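All of the numbers you see were taken from the coordinates with simple rules; none came from a lab. Bear in mind the structure is a predicted one, so any value in this text is a computation, not a measurement. Cβ atoms are built from the backbone, for glycine too; each structure is taken alone.
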Structure P
Amino acid sequence: MSVKIRLARAGAKKAPFYRLVAADSRSPRDGRFIEILGRYNPRTEPSTIEVDVEKVDVWLGKGAQMTETAAKLVAIARNPESVAPVKEAKPSRKAQAKVAAEAAAVAKAAEDAAAAKVAAKAAAAEAAAEAKAAEAEVVEEAAEEAAPEDAE
């Protein structure tokens, strides 16, 4: 008989908690087990992990194999100072597309603003050139008007 240390689901629909159990590897996940070794409640903040490490060591000494998840929980229980890893929420595809669209809109707005700024600078430079030209014409006209008066 092969013994596994694994999680067995318990609790109500959409409100799970788990028992860490030693069970025959052929029995179903939530089926018959040999011994309860601990409890794990992922719904609390932070997650509650209660494991009888001595019982786990006894079963490991007898040749029991731990599942990957059970091994992680036991490692956390052995070192209470360590913090359980926090799963980062991954945004949905729809949310990712929305963020990408917003970023594109912001980039386009920035590009339009930069183009408008360049156009405004060009218009200002053109206006300044026209003002200088107009000023030069006024100076020339004033010079022409002043010149005939001196000649008389």
Structure Q
Amino acid sequence: MPRVIQPKALGAPIGMYSHGMVAPGGEIVVVAGQVGLRADGGLAGADVGSQTRQALENVGAVLEAGGCRWRDVVRLQTFLTSAEDIPGFMRARQEVFPGYFPDKAWPPNTLLVVSRLVRPELRVEIEAMAVRRPRPAAARPRATARKRERR
């Protein structure tokens, strides 16, 4: 499980994120930027809140398909198309993050405001990086045991 880094030389983060995390060994799962589109391709809503909640659901679906949970996330990067959307984005995160991170070990997050996304109606895009824990190797016969079986 990732561990939060809170340097004494820095104050508390100004939002729901950590200054850093240490991730245990494992495989890195990288989630491409997810937007507020539902599985049918329809827009979750015109407002940043509904698009943020949908983008986070989409991130969660990719994490699950990659064998991870939200608690395995060690980095988020968010792109908004307007600084005016920051409060709506923050409200949406405050609604869903406690369910994703019940221990309040928020992953580091970088929030950027960009001129636009790939489609003009999209207001938010969220990328993630997670660490999947190594899985125990399945019990396999040792090479010497296989040789004996062939004889």
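For Rg and Dmax of the Cα atoms in Å, for residues 31-102 alone, the calculated result is 17.8, 58, so let me know which of P, Q that is. That value comes from structure P. Of structures P, Q, which gives 34 when relative contact order in percent (Cα under 8 Å, 6 or more apart) is computed from the coordinates? Of the structures listed, the value fits Q. Among candidates P, Q, the computation of P(r) over Cα pairs in 10 Å bins from 0, in percent that gave 9, 21, 14, 9, 8, 7, 7, 6, 6, 5, 5, 3, 1, 0 used structure P. Quick one: helix-only ellipticity at 222 nm (-39500 (n - 2.57) for each DSSP H run of 4 or more, over all residues; to 500) came out at -8500 when computed from one of P, Q, so which one is it? Checking each candidate, the match is Q. Among candidates P, Q, the computation of distance in nm of label points 7 Å out along Cα→Cβ at positions 47 and 135 that gave 7.4 used structure P.
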